[in-house]
Structure P
Amino acid sequence: MAQVFESSIYLLCLITSLVAMWLLLRSYRQNRSRLLLFSAAAFVAFALNNLTLFFDLVLLPTDIDLRPLRALTALTGVAILLYAFIWEID
């Protein structure tokens, strides 16, 4: 039962990241603000991070470790947001 609960939480986090990305892209198409575009790109990385988390902890056997890939996708998302906040704020 705990495995089902954990799996559903990981998938809900993935869906939340995808919805946030979609909303940011929709807003970018209306306003053309580069900060929205960079934020959407960051949420792409966060969605990939949630997807690799799901694969790593639920689908793949325990001898396969995706922690470096998960760390890289999280770092990519944070780096995109950091760049956007530093260089794109007027």
Structure Q
Amino acid sequence: MISEDERKLLFMRWLFMSLEHLILLILIILVGVLFFKLTFKILRYLAINTIVGLILVGILNFLGVTHIHLNLINLLIIAIGGVIGVFILIIISLL
């Protein structure tokens, strides 16, 4: 049979193990929430840059100032650089 002291010891071990698992679960949830918040902020930033850059490229192409082809590489430059990326593409297209 298990003595009273051994029962208390086993209960304390179980309690601390449960507490460690609870703390680990809370930390995992916090890291996950932080990861998703940062991911959505970055995606929102890229979406805004892309929209502003594409509108600017559309206006410049329509006015005949320059003719920038919209392919994947140019779109990535516009998405990351925004207005500065458009000006880089304008300089490259004029060369």
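The numbers here are math on the coordinates, done by the rules we state, and not lab data. Here the structure is a predicted model, which is why all the values come from computation and not from measurement.
Summary table below
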quantity	calculated
Structure (P, Q) behind the derived value -31000 of helix-only ellipticity at 222 nm (-39500 (n - 2.57) for each DSSP H run of 4 or more, over all residues; to 500)	Q
Among P, Q, structure where relative contact order in percent (Cα under 8 Å, 6 or more apart) as derived comes to 32	P
Ranking P, Q by volume of the Cα convex hull per residue in Å³, the structure that comes out highest	Q
Volume of the Cα convex hull per residue in Å³, for residues 22-69 alone from the coordinates reads 58; which among P, Q	P
